[in-house]
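The following blocks contain the structures, represented as structure tokens.
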Structure I
């Protein structure tokens, strides 16, 4: 079992899903300063519940190692990610991580790249210019973030410990400590990157589907 469900926050039934959130989640939602961020939070947690219930899985949550959320039942693994433009929910019978990121040129700096990419990744990045460099930076960034989300470990110390070679919609580990993980990536809407990381052998054979009620 492996699925990736996506939804634009503006298309979510926010009032309905807000009522279904736990008291703690409702409190967290109320703390957001900006309505767009509040809507993305409600839509993310609502979509997760909807996706789990569609598969007959009761959405009761606990926290595993490193604080990563998990199901009390352990029936499946899941991961969520959101930005203001898009929400993604991944569900799998194996450990899984998903990440969505808006492409923003202000985040592309040499200092950031050197902090999170390895030597061969930097060589690949700096061989490109302009939009091509921006595209490659965020593709690699979102792929590595999906691994962080899958493992639940902190971002700052781990990302340079492995390097990825990026293909057309996928990526493979070429050095480091992430050999058991498989990767896929997409550009589901303009200026947004989406990546998936799954533990185990074989290619990632899944395409994101848009949630419909």
Structure II
């Protein structure tokens, strides 16, 4: 009888997993949070789901901080805190059931820093990732889709660099300005006496020239 119930439960879970369209839409490794969004047409309770960053696992309902409701209607999101999100090199998978080597129970997957993490092979079997692909750049990672798109091309990452077009070291790939931009010309135009500092002496130079005409 127990075996029959287990078989029925497994079949129902596999059938449910096939209908689920819940995705990780934002991962912030600094804040240790992951946002989940329901792209399906039916309400899904992600509370019983599991996050996996091998060898660590978390049932979402056991998270120490959840922003929003885990019972997601179509288009709704919830943010979950988990302190096992490695910022440099890791993977993150969502499972509808705690059978982590079974691709039928994997709902979504992403990896960053390097390829060939422990659960990548499961994601390949679930058709949720592309072989040997991984995200480069920094956190946060944002899923841009479209729905059905998988692998690195479905995500954007944070790239630090100079974002000012007029700067000599402008980086067209940068998404966040790092505060270090080099501009052509005098880097310190108010340093009149070339002391490498703008101080009272420079003010005196300015006041001495104040009001004079320029030819």
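General remarks:
- Label whose coordinates, when P(r) over Cα pairs in 10 Å bins from 0, in percent, for residues 29-148 alone is calculated, return 13, 46, 37, 3 (choices I, II): II
- Structures I, II were compared on FRET efficiency 1/(1 + (r/R0)^6) of positions 61 and 173 (r between Cβ atoms, R0 = 25 Å, to 0.05), and the highest value belongs to I.
- Largest in FRET efficiency 1/(1 + (r/R0)^6) of positions 109 and 189 (r between Cβ atoms, R0 = 35 Å, to 0.05) among the labelled structures I, II is structure I.
- At a computed 2.8 (distance in nm of label points 7 Å out along Cα→Cβ at positions 37 and 53), which of I, II: I
- Entry that produces 0.60 once FRET efficiency 1/(1 + (r/R0)^6) of positions 101 and 205 (r between Cβ atoms, R0 = 25 Å, to 0.05) is calculated, selected from I, II: I
- Given 2, 10, 15, 16, 16, 10, 7, 6, 5, 5, 3, 2, 2, 1, 0 for P(r) over Cα pairs in 5 Å bins from 0, in percent, for residues 77-196 alone, calculated: source structure among I, II: II
- Source structure of the calculated read-out (log10 I(q)/I(0) by the Debye sum over Cα atoms at q = 0.08, 0.15, 0.16 Å⁻¹, -0.27, -0.97, -1.10) within I, II: I.
- Which of I, II yields 14 [relative contact order in percent (Cα under 8 Å, 6 or more apart), calculated]: II
- Here FRET efficiency 1/(1 + (r/R0)^6) of positions 125 and 181 (r between Cβ atoms, R0 = 25 Å, to 0.05) is compared for structures I, II. The highest value is that of I.
- Parent structure of the calculated result -11000, given that helix-only ellipticity at 222 nm (-39500 (n - 2.57) for each DSSP H run of 4 or more, over all residues; to 500) is the read-out and I, II the choices: I
Quick note: the coordinates plus some simple rules give every number you see, no bench work behind them. Being a predicted model, the structure only gives us computed values, none of them experimental. Cβ atoms are built from the backbone, for glycine too; each structure is taken alone.
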